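Below you'll find the structures, each written out as structure tokens.
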Structure 1
Amino acid sequence: MNGTAVTADANGKLTIDSSWLGTTLSIVKKGNGATTTDSAAQTLSIPSRAAAPVGVTVTDVTYGGANNGSIQNVTLQMEYKKGSTGSWTNAEDTAITNLAPDTYYIRVKATSTSFASIVLQVTVHDSDAVIPAEPEVTADDQSNAVVGLDTSMEFAVDDGPYVRYDGTNLPDLSGNHIVKVRVAASGSVPAGPATTLTFTQSVPVPASGLTVSASDPSGTANNGRTQITATPVPAEGHMLYYKNFGTGSAVVPNVGDVLTGYTLVGSDGLVPAANGENIGIAEVDANGQVVKYGSVTAVVVAETVIPGTDSGSINSGTSGSANAVTDVIVLVNGKQENAGKATITTSGTVKTTTIAVDPTKLQAKLDEEGNGAIVTIPVILDSNVFVGELNGQMIKNMEDVSATLVLQTNKASYTLPAKEINVGLLAEQFGAGVKLEDIKLKITISETPASMIQVIADAARNGGINLVVPPLDFTINGTYGDLSVEVSRFDAYVERTITIPDGVDPNRITTGVVVEPDGTVRHVPTKIVLKDGKYYAEINSLTNSMYSVAWHPLTFADVANHWAKDAVNDMGSRMVINGVNETAFNPNADITRAEFAAIIVRGLGLKLGEGKTAFADVATDAWYAGAVETASEYGLITGFEDGSFRPNDAITREQAMNIIAKAMKLTGLAERTGTADTSSTLAGFQDAGTIGSWAKDGLALAVKAGLISGRNNNKLEAKSNVTRAEVAVLIQRLLQKSELINP
């Protein structure tokens, strides 16, 4: 066609290209080059298309409800329609009158020689309507996104037509663009004035601005490490990350880059390195983007071991050995008792401080203090690993008087009710006849090895998560002879605290996280608290794990004006709920039983199972199988009488509240709330009689705890499906009232 090959559709038709309008085409059927030749040319004249009507004006209605709007300066060659779904009507005069407030479309009619013209869109407004203000949106030139855009708005790129934003149709704004954003017309309310945004093509700028120095830290425990100092001090909420380039040159990132292969610099500034290796240091903002950079050559001196000194490097040969034993203080209800023996050992670059508690002295203090005593083992020595050690009989004695054990270091603390160790069950695993006093219990808080920190840093960054502190590992092990058994799961939530380093903004901490061995990260309920002028993250979990604290802000554009906005964004930032895409949550949609199971498991900070369940309709490879397994294991879900779970069914309000009531028992909220009088608690709701008998107790407990208050008209609507927004609010209230997250 005009010398260009084109292919028709299955019906032999071609869509007319705009460049063909008003031209004559020469059409040739191509031969196959073997048995046929090209056909003779046939000409086809394509009609032109007129431009959109010009000079058309609009008169709005004079008051609400009036149909006296009009469109002027039209011609008999034009036609119009009301709304996008109306039918075309011929203009019969120079004005179209008696119009109600709405959007109208006008065009020049098609003729035998031309197509219908481009459409002109006009709006007849209600003169009483309040015109929306300019929207408060901004341009994010780094991610090429409009910040603040929501589904009430429309945008136009480079003077193109306005497009209504539906939560998913974000424009491609890479390069240079002018974008106008306004609140779209709604009914008789006209579109508002536009906010104009400018996007420019970013030119990569190599990061700089950090002056970095390196020195050799003292002590043989620090052999193999250099101490980094960077100036200026990172801005509030920013963190330093490092990468060891070995003998190669440091690769300088650009400002705004999101790094991979970098590791968080600890508060002590110590970085694993050999003398002369090149270390790159990046200052990273709360969004994980580079703002400054510097590099330095590591200074590492292998210090000589001098036996008999007390410098912390005593007898610290590469095979590992112990220092002299030192008496230390143990606190019982804050009262000092010289009941501990501290031993410092080193293995390579790792220093371990172990405090063994004297059972006789501790028992005497427990006898004085009575039930509910708090036994604190304070470790004030600087180490990489902190261990509190007691024998099994001492733990059992503490359990009998409801005592709590606290291992307290300068970096973290571990608060453990003695009963949660379940030392009797632990002893059974060592075999019959094993005496409790022969079992050693070691409660440990340890820094994460440098090799694991690298894995964690990469995984966290890949997930858009910024770790605020280096991860710490919390473990409990029972040993008997050469046998060792780990205590990793508890019947109630156990508290750990992580000290927030000075200079870190506590408002830029989203949640505590569990770091799995493969480097993946998941939410765990966390509060940020202020004690004696310092901030701490209080993390509560049912299992032992490796923990850190993360900054992961998240907002969904389509909840900007929604009643559940705060809960949705909070739970999204905590990685408890997911959006339907990166910017939209779809708050009023139903939620499936599988989705609810996944959310309750994530909200409670439970570890996903392997996907093995007793439900025939839950495939082991289904995305939700691990969550369903965990929820079933913890008694949160039981399924239906036929043995099915029905994962893809929408979950009803009474089904959801029955699961929430079981979760309340797990968090301890049910015990604090007390038994609800089911009949009297539900009597105030008009539709109480429609609640299934199996769900009434759970609903009553949730109502009494303040987790649910009903919908409009004082109804619970138990049989209705719960919405995504309601689930976000429900989980937030459960965690807040269980005192697991900040109110």
Structure 2
Amino acid sequence: MNSPVRFFLSLSTGLLLLNGCDAHLGLNTQFNATQQSEVRATLLNTTNGQVLSLPDPAVLPAGLRTAQTITALLDNSGTPYPVTRNADGSLAIPLPAGRAPDSNGKLGLILSDENKKTYFIQVNTGPLLRLGTPPIQITPAQGILPGSRVELSLNPADSQADLSTLRFNWSSAASAQGPFTPISGSGSKTTWEPPQSGNYYLRVETVDSRTNASTVYTSPVALVNVGDSRRIATSDPASGAIRLGQVIKLKAALPESAPAQRYLWSASQSPVGPFQPITEEGAQINWEPKQAGSYYLRIQAFPAQGEPGTYTSSEALVLVSEADNAIVTDPPSGSLIRGEAVRLSAVPPTEVAANTNYRWFYGSTPQGPFSPINGDTQSINWSPEQTGEFYLRVRLFDPQTQQERTFTGSKVGVSVRDSDASFELSPQPATLVRGQAVKVKLTRPAEKRTAAWFYATSPQGPFTSIAGQGTEINWAPSLSGNYYLRAELSGNNLPKSVFTSATALVSVAESSNAIQLEPNRSLSLGEGVKLVANTPLKGDNLRYTWSYSSAPTGPWTAVQGLAAHSQSTTWYPPQSGSFYVKVDVADTATATRMSFVSATALVFVTDTPSFFQTSPTPATIGTQGAVTLSTRFTPPGANFIYAWSYSMSPTGPFTAIGGSQQPEITWKQPGVAGNYYIKFDAIDTSSQRFLSFISSNTLVFVSESQTSQPRF
């Protein structure tokens, strides 16, 4: 043949070895081979297209089993495609678009090794097991409920097919595209309990255990239907709500197509049991519950053939109540303000023994859980300690017959809320600045009872005690915030009553004007600022203490000034930075003390232009050199002298350099190498008070190797 070979691969079966072919694929080649058995392959779908997998290396010719490089010719283009050898020896061959197995799952291809030996292979990707109609049989076929199992069976087209060498991997999904979840079992039949209600597609992977070749069948439609277990039975009345003593009609509503021959019923107030048998049997029964409550149902259905099925409702289907008439409240609405009491009375529908014992309970739902209420008589007074809506329950026990009856309200019996009307405040509204007081009065009857007071930032607490007792107090909150109030009444042989405000009645602010500045602007280091206290406290017996900090929580340092602290004082900040200001106001007449802290940083001090000046600049000198130090300080009076000192830390300790009559000094022969902060003290000789200023950064740099002299 003198032209490129064009391959129209249509062999029926066979593995052909082309001996003696040295030409690369796509060159002139003459083929002469004998027919051998075909090779099983698996067709895989990947994101890059279809891939042909030859899983069993043992069936390949010896040359391909040991070849380092393999290429494939798959179409008429003559283009070789690289073949990947996996770790287990199997081959992965990418298929170009349009190249696919024929209707029987067969495909011919040509492989070449690195020695240019060429092999003609026919692969079979068809199903390992041909399935009949339907491919998968489901029992029961008409659907199930959660908790039930189905039998899944493959239906081979040839009922005599040998399945001994095959294993089957089952899986399920909510859609044909997956994701698929494995189902236990590896046989052609398996049983499965679906995890929840829904429609399920099935997938079966058939694997040849000898060669690991596999084929996959996915059902085109959902085969397993799992119904909704909320309604395993219908009722008359349809709502399922009856009163104690009434009869409800129940009818099984199970999904199986064939009716069961026997039905057993049971009921429980919990979906997990225990379930108590209902006496009557059948697909339709009449049932008279003996106790109020909400009931889940369970049905056991026994078919003529096969295993019985057990079905449990996921919701309570029967609601039994008589307590709406058996429990009476006073006031009839049951609506209370927390701290008030409601009278509960049991009114059973039938006569009860005189020595009947009563136990009372309340809960936030008719199903519970229920908490006990103090009292064991037919009528009791109850003062709920919590707000909310509560269902009531009473249990009657006859000690003579040892019988107990329980009545539970199906509607809210008692509703408890907090109310601001329990409190009277002056001023109203109680919007205060920290330091002010509010008069609080309890408006509820409290004759011969003791009142304790509390406050909290939320209605749930925790509540903090307020000093003072009685139905009326004066309270000066020590911190800013919004506060709920609570009063607890006790004594006079009555249960404790707790009254809590529904909203935050007292609002306390950090007054933005409690501390005022003059001038109200940024300062340069060395300038003074006038601090003025504008607090609610007034009188001649007030004493003021001023302090500052770089944080709102301290630590606090006393402000420096040239006069004693008073309602107004002039402060000279010692360093640059942003500072919070605090003033403590003490009333010497009443021994009370209040503190006011600025809500934000009030004083801003910059070191631009620099307060300290040096010559030379920068002040880099030797241990035997000298530097002239000066400041921009302007003394507020004539009687000032100055002291200078240095330290390696801005917090000291500082070592004296010397004193001067003017805000300037020459520091000669520092003696010790290092980088130094400078401290400048301005001393008022008339008052013996002084002001201190510290450089923001290291100002003088002293080294062993330099002897610089000051420049003038």
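Here, each number is a calculation from the coordinates, and none is a lab measurement. Remember, it's a predicted structure, so these values are computed and weren't measured experimentally. Cβ atoms are built from the backbone, for glycine too; each structure is taken alone.
Details
- Test item: FRET efficiency 1/(1 + (r/R0)^6) of positions 527 and 543 (r between Cβ atoms, R0 = 30 Å, to 0.05) calculated as 0.65, pick one of 1, 2: 2
- Entry that produces -4500 once helix-only ellipticity at 222 nm (-39500 (n - 2.57) for each DSSP H run of 4 or more, over all residues; to 500) is calculated, selected from 1, 2: 1
- Computed 22.4 for mean count of other Cβ atoms within 10 Å over residues 591-598 - originating structure among 1, 2: 1
- When Rg/Rh (Cα atoms, Kirkwood Rh), for residues 279-486 alone is computed for each of 1, 2, the one that comes out at 1.17 is 2.
- Entry that produces 0.85 once FRET efficiency 1/(1 + (r/R0)^6) of positions 551 and 695 (r between Cβ atoms, R0 = 30 Å, to 0.05) is calculated, selected from 1, 2: 2
- With volume of the Cα convex hull per residue in Å³ derived as 274, matching label from 1, 2: 1
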